[in-house]
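*Asks:* Structures follow.
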Structure P
Amino acid sequence: MLKKQRLAVSFALCLTFLNACSTQVIQPSDQPQPLQAATTSITRQLFAGIHANQGLWGQLRPKSMALDVMVDAYSQEQLLLNKQVTQYIQQTAKAYTDEPILPLSRESLRDSNYVLQSSIALEQHPNPTLGKLYHQQGIIRKAQDGTVIARADAWITDKNLNYQRYPEFKDSPSYTLQKSPHPTTIVPHQRQGFATLALLNEAGEAYAKQQYSKAIRLYQAAAQHADGLTPRTYAGLYISHLRLGQNDQSEQAFDKLLALSFTQNKELALKILFKVGTEQFAGNPMTQEQYTLWVDKIAAYLDAQPKCIGVTGHGSHSGSAAFNNALSLRRANHVRDMMKTAFPATASKIRTAGKGFSENIVGTGSDDERDALDRRIEFTLPACKR
């Protein structure tokens, strides 16, 4: 009898302890922290969210997780900063699970209950006196259906993060433009969606290792999935074929990228970038040659369509607003003139505008590689004015 009472007390204490763990929530803070402390805080908050979602008995099950590559919240480009952040996440996760936290791949996805996705952006801190700081966010999704079960964020004091892009994204002709970073409403992924994402990540890794034929096979495999028909897929095929000197195939991939972007999004964000303070193209002669090819391709697309196109120029956040508004319009007009030269019939279909620095993606005003995307051109499909 005494033994049964002791067992009952022990069981009750165990339940109390587990309940205490399950209800403990680590409160987020707007106080800026170094990158390591911020990532540690986010990871702890996310695991607290997993505990709350699992319930009492679910906490006894292993928590296996795949880790997606950190992206810039606006451009969705994968960052080399990911390597550092991954180390901090893996170190912190050891206190919560014995399961390894592995990069997202088809293999790691098969054994994962969850997928952790991270993003970062330079944003205005809630305290106006602190100005713009890097703002990091982490999201935990169920691997089975993509449901978001936890999210956490932190502000970062570090000013000089490794914000270089992974080779795939550094070389890509396009990017995905998010007007608002860290969206609160996220379209759920299915497991198939994560599998496609894993394929694309593996293709990007192969490209980084200069295994271009392998990258092409993986991008082509992603294109066999309905959710793999994305600009990233065809941008990857474009740069991989280009690296192998397969110009015909690279142009075919670009044509699909162009058509897909206009069909899906009614816009095309190309990395046609400019030198600081001028309407001259940035980059080496090979890059500038590709810019000319892209503009000619867009002009050919427009020439064959009963549509109009908007060409919008942008500028980095240095100098006055008036100067940048005029400069960005000159950049748009420069691209318009190139299109008119290639296909004169497009002249009446092109509308140009200059946004200055009002729609910056980065906004640092550093006038270097970090804010290169702020000196860009965007193409949209507005209604034709009669």
Structure Q
Amino acid sequence: ELVCSNSLKSDDTARPAGQLKNELLTLGSLLMEAASLTRVPAGCALAVDRDQFAAHVQSRLESHPNITFIRKEITEIPQQNAIIATGPLTSPALFSVLQEKIGDNGYFYDAIAPVVETDSIDFSNAYYGNRWGKGDDPMAYINCPLDREQFEALVVAIRESAKVPLRSFEDPKYFESCLPVEVMAERGMDVLRYGPLRPIGLRHPETGEKPWAVLQLRTENSHRSSYNLVGFQTRMTYPEQDRVIKLIPALREAVILRHGEMHRNSFFNAPVALEGGMKIPGLRSVYLSGLLLGVEGYVESIAAGLLTAMYLLADLSGTTLPALPQTTCMGGLQSHISIPSGQYSPTNVHFGLWPRIDGKMPKKHRHEALIKRSQQDFTAWYNTLPPLFQVQ
């Protein structure tokens, strides 16, 4: 399941997130196939109908002759030939056993944004449009403009709102690319206006006016019955979310279908505690994967899962998997989880995971060169794979 229709992020191949999807498609990823078949319009983002996506994956797995579903809690670590990819929903019993075997874990808090019913949006105070007019579907996003007074009142209300309390032993650590809206509001009056509520590229289509700030809503499904509040992930209490959201003119009568929430994600210090950043020491071919390794994001977790599956297949078949170049997206993520470097924290895929290109050049040209190198190196690596690992 996905918590948000846009959980798979950008498919722009000029960005690492898009290039990572290309790598996964080349390797025959079932989940990328499911995303392609269930996508909904969302500009440059790979957004999917969440229900259709989950149903497609479930159907493919249940119809596979070599897969057996065993629906019961696992409380012990398998002793050989296994991948543990239990993510943030790892049961306390299993996680305790993993901690004892591997060592202490880190953690951070992740948050999701509210979803509103489309028919409850006041379109006299909203308009359709993608940033800079990009994307094929002009109805993928709904823009809710705010003037300066409305924006500043919203920031004050967010700051003063009641939040779901943390337990006494919990120290809030957030993933920087998915900060709760209240954390951004506390950092300064204009932080949101230069972040998720930035108005740049979102002028009113009729008046040409540039708002002081804009909250974007992104479609949740193919029939556009609901939209999520982009960048509005939160740990405000439900009543406070009701109050604060209704300060936005277009959402004064909004029906909230799903409130925002926050949850704790746990991970292990993979470079130090695991062999090659993936394998549990002392066991025969037992791997951790996904978020437990310290990758952040659905597509990054998909990549980690596919990579650990390839390593386990290599173990079982007695073959050797060629080393992934660090210049590729999957190779960059693998380097992050396998090479110790100071304080370890989860990461998603980004340009900084790749080795630098020598010589000074403008940022745009540098990024283009990094992407081109990544594509070439991945293709070269793929062509060296034994037939067992290539898509037939």
Structure R
Amino acid sequence: MPLDMVPVRMVFTDAVRPSLLDIEILRLHCLFNGSYFGFSVDFFQPNIKQSNILIGAPRANTTSASTVVERGAVYTCPWQKSGDCTQVQFDNTDDRKNMEGVQMEFKSNQWFGATVRSNGEHILACAPLYQWSTYSFSEREPVGTCFLKKGGDVVEYSPCRSNANSPEGQGFCQAGFSIDFVKNNRVVVGGPGSFYWQGQLISDDISEIITKFNNHYYTPYSNQLTTKSASAQYDDSYLGYSVTVGDFNEDGEDDYITGVPRGDKALGYVNIFNGRNMESMLNFTGTQMAAYFGHSVAATDLNNDGLVDLFVGAPLFMERGSDGKLREVGQVSVFLGKGGFSFHTPVTLSGTEIYSRFGSSIAALEDLDMDGFNDIAIAAPYGGPT
């Protein structure tokens, strides 16, 4: 079946007006029925002469012989009008067992490829529903796991896997639910299930992830930055549901931005953490209950003033129509930076189609049309012609 990939350019002027960019449609012929091919997408440019697209298929059955069902996969596809997609090799091993023969991990239906990001020659792809048997062997918990690839080398990165067996810890972490690369040679992963679903951000140094990998169950990292557990009022908030990075205070370090869509009594909020110490610096709270404010986040310098701007999606946001009835259209809030951790009053963009879930995902693009301003793509996955 064909997969039409049509990036949309959002042009923002003083009035913040979106418009469509005329581009050529790229068709990728997908033969992976039922695999959710296209669930995650990123560009991959390992060098200046090569540009590809990375595409996640979290329900794919791989071709290698294995007892694992729907392991999930990531494919690389050429950036041309035609061409075959090839599977990127990460992990084809069966579930591991301990010395007593007890199965310790469960990779079936792990949703590998649900998230994928690249940075130069590095690729990070994750399986947030990967399950691990705790120390007591009586529980299977979705700690999540990721794989980091650099050239021909692949290492596993599972920061929430441990011998703990209680949900108030990291047993339900779902590490890799959201991911990003940080410019100072780090990665950040979101685990919205940690600490009774308060959620968590975890950031580690790429070099340490690679050098410390030894295929053991647990790998401690000396330079790790994490958010911590809080009081019970923050349970079921889902911190780490979405994540992006940007240097807001211009100290040379990327800061961490994460969506918390069920926080603050379901109003949702976005939290900005200092990139040097993971200290909470600022919150933005949604204005409508259950709109899922923070479902998606993105950061870029939109108006070319040298400051990072922030975009927050609330795909379940509702507006009243001319008949007075509420309509679910989705909304994106645009916070233009003022320097440091200070922002202008947000401007909002609302979807135009009912139930289209405008703002489900947001991608910070570069300057597509070379007009001197970066562009943003906003998804409305249930909109458009059927």
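*Asks:* Assuming -500 is helix-only ellipticity at 222 nm (-39500 (n - 2.57) for each DSSP H run of 4 or more, over all residues; to 500) as calculated from a single structure, say which of P, Q, R it is.
*Replies:* Only structure R yields this read-out.
*Asks:* Which one of P, Q, R has percent of Cα pairs over 36 Å apart, as calculated from the coordinates, equal to 32?
*Replies:* It traces back to P.
*Asks:* Something else now. Here distance in nm of label points 7 Å out along Cα→Cβ at positions 134 and 158 was calculated and came to 1.6; which of the structures P, Q, R was it taken from?
*Replies:* Corresponding structure: R.
*Asks:* Could you tell me which structure in P, Q, R was used to calculate percent of Cα pairs over 30 Å apart, for residues 110-333 alone as 24?
*Replies:* Clearly, the read-out refers to R.
*Asks:* Once relative contact order in percent (Cα under 8 Å, 6 or more apart) is calculated for all of P, Q, R, which comes out largest?
*Replies:* If we compare relative contact order in percent (Cα under 8 Å, 6 or more apart) over P, Q, R, the biggest value is for Q.
Values quoted throughout were computed directly from the atomic coordinates according to the rules given, and no laboratory measurement underlies them. What you see is a predicted model; the values in this text were computed from it and never measured. Cβ atoms are built from the backbone, for glycine too; each structure is taken alone.
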